[in-house]
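Asker: Quick heads-up: structures coming right below.
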Structure I
Amino acid sequence: MEEIYKTLAKHLSSLRMGYPEKEELIEILRENFSPLEAKVALAIPTRVIPFELASVETIKAQIDISREELEKILSNLAKRGLLFSKRMADGKMGYSLQQFGYGFPQTFFWKGPETPNAKKMAELIAKYSKRDQLYEAYGKTETKNFRYLPVSKSIDPEEHAVFPFEMMEEVIKRADLIAVAHCPCRITSRLLGKGCTHPLENCIKYDELAEYLIEKDIGRKISKEETLNIIRKSEEAGLVHLVDNAREGIKHTCNCCGCCCWSVGTIRRRRIPRDILMATYFLRETDLERCTGCGKCVEICPVQAIRMEGDYPLVDKDWCIGCGVCAVVCAFSAVKLVRKTNALPPKDFRELHQQILKERLNKRQILG
């Protein structure tokens, strides 16, 4: 029986965003999958990008159980957040494995549970998702999964052209359906008796991912007006907008803190260099003629990349993430963002992940 979970762990490691193999992963799988459910999960394709669906027929071809029993198990796993599901173009239900950072381990915490099971999962995830696992998942390809979107107030449209995909307002405007869930990082930290005072319900999902959260009752539908209000309040709280590193088809916006969140917190604690972990397109500069040296930007910087030197703030450009939240507290408009690079993100979500999948496969071939 134990062997099935070791096999499933290896299967999940071969996903586009594969789960790094580790002993704690086997315990997580054992807690959530029965042996038969594990066998069903083993029948679902892995060499796919996040949210790419497989039909029941495709899955059935890999496992010797009745179609009726298979559909029942798949539906139940999706209901519990262990699989992503959606109706395909032919109207039939399709399924995919939750990928690392794209459903795993987030589905355990999006609803904001405070149950004994949620606490146990938080403990297991905390043991599992260490620095080495984050580096394994996000640090080994040139193309990065995520980028930070700057606060609109921090960009001067007259100084340089701002693309629509660089503005949160445009991301929200383009979405057909929006849902909000709880921040899995802050919920996990809270379940472990830590946490912080930042808002919890501000993890925003778009379109098919929003549909999934609403259908499974792990998130709630919100209007574009409420979404913009959440964004405004997040900026005032010093939270950072993290989105998919693509120009179109963005699936989510996390509003991250340096206290608990895997991305901003990892950079704040200098655990993984910024450019290995994330894509950064802007850096902060200071207009010294406007700056009064009040130090508010030092206090709010989520990655502690600013310090006072004499009467003025000094920015550590090796660690600045170009989020622009320091502009929110600057009463004298002395904060501005400048381009770190003229490179553009991949065209859309599919191109982003196909590009990363290609890079990962090439690296595996080089390593033999």
Structure II
Amino acid sequence: MVLGILKEQYFNRVSIAPSSSKKLDVMGLTRMVEKGAGEKAGFSDALYNENGFAPASRESILATSDIIVSIAPVSDSELGKMKKNAIYISMFAPYQNAEVLDQLAKHPINVISMDMIPRTTLAQSMDILSSMASLAGYKAVLKATDYYNNMFPMMMTAAGTIPPTKVMILGAGVAGLQAIATAKRLGAVVEAFDTRTAAKEEVMSLGANFVEVEGATDDRGAGGYAVQQSEEYLEKQRALVQERALKSNIIIATAQVRGRKAPLLVTEDTIQNMKPGSVIVDLAASTGGNCAFTENNKTIVKNGVTIVGNSDLSDELSGVASTLFSNNIINFLQIVVKDGIANLNEENEIIKSALISKSN
């Protein structure tokens, strides 16, 4: 079987790294890679060639590969160029756009959406959302330091004592927890909000203060995802966020509800009353943002507060992000491909969850 790796049109990352060659050999997969696919991630065509990846044109990969991988989905016209019964692996987020399922059903291919991998212990090594979120949380704090005009740690000098920066994290999922750890390493005083009761212990274990809002909807059956909260709860949360935001220097916003618009937590009034020079990094920008003024993929300034709207910060760490993404894909392929033969066995819960369109 032939595995084809496409060059990303909008990302610096690449879906399969050259370091995966040995595991692909064990699976019995030959492979092709689009020319220049790994350049922005630090992987040259020569490095791919040394690891058994044959350089090829995009047209050739689409037409001849049995398994095709990309991070962002290709266009409908390119879906139509794939060979019958091919397996296409990408990130379709059908929970945000259900119409994509009708589009995919028109093509005689099998489609795997890696963002549908269940968040279970067994599938943890394939969880691309968690891998990318962890990197985004780390980068969000570093991004904040680019715009913040002070330093994070407390420092005592002959000229006086510099107080520590106060950082508030909204949402203590994978991205939020990594943001907490990074801000603490830099010496900040950190506190975090989250609706999930299980997050409290994790937040406190990282040395941050957990700010609890009473009355959250039970989330035990949500598979690790945040659930939609009542408007009454959100109002109480917004009031408490405003109170804490006025004392904070930096806010890292990561709160999202799968398949829904991100909850508005930082209101216009909050921003109008924050300290000038404060920074907000909104990782929920692509789903509306946690901040009232957030604009996706833009950095703006309101009332002296810098607001960075970016849900793809992992792409700015393209080398390690590509390696982790690749590892997640390889771990998934290991349950699908044996001795050069692919079997999309839907009795396997991981495959069943991720297979969003079938060729027959």
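Asker: For distance in nm of label points 7 Å out along Cα→Cβ at positions 38 and 342, the calculated result is 2.1, so let me know which of I, II that is.
Answerer: Details: I: 5.4; II: 2.1.
Derived from the structure labelled II.
Asker: Quick check on the output: 1.08 is Cα Rg over 2.2 N^0.38 Å, for residues 214-317 alone, derived from one of I, II. Which one produced it?
Answerer: II
Asker: To which of I, II does the computed value 22.0, 74 (Rg and Dmax of the Cα atoms in Å) belong? Intermediate results must be reported in sequence, preceding the final value.
Answerer: Numbers: I: 21.0, 73; II: 22.0, 74.
Corresponding structure: II.
Each reported figure results from applying straightforward, stated rules to the coordinates on display, with no laboratory input. A quick note: this is a predicted structure, and the numbers were derived from the prediction, not measured. Cβ atoms are built from the backbone, for glycine too; each structure is taken alone.
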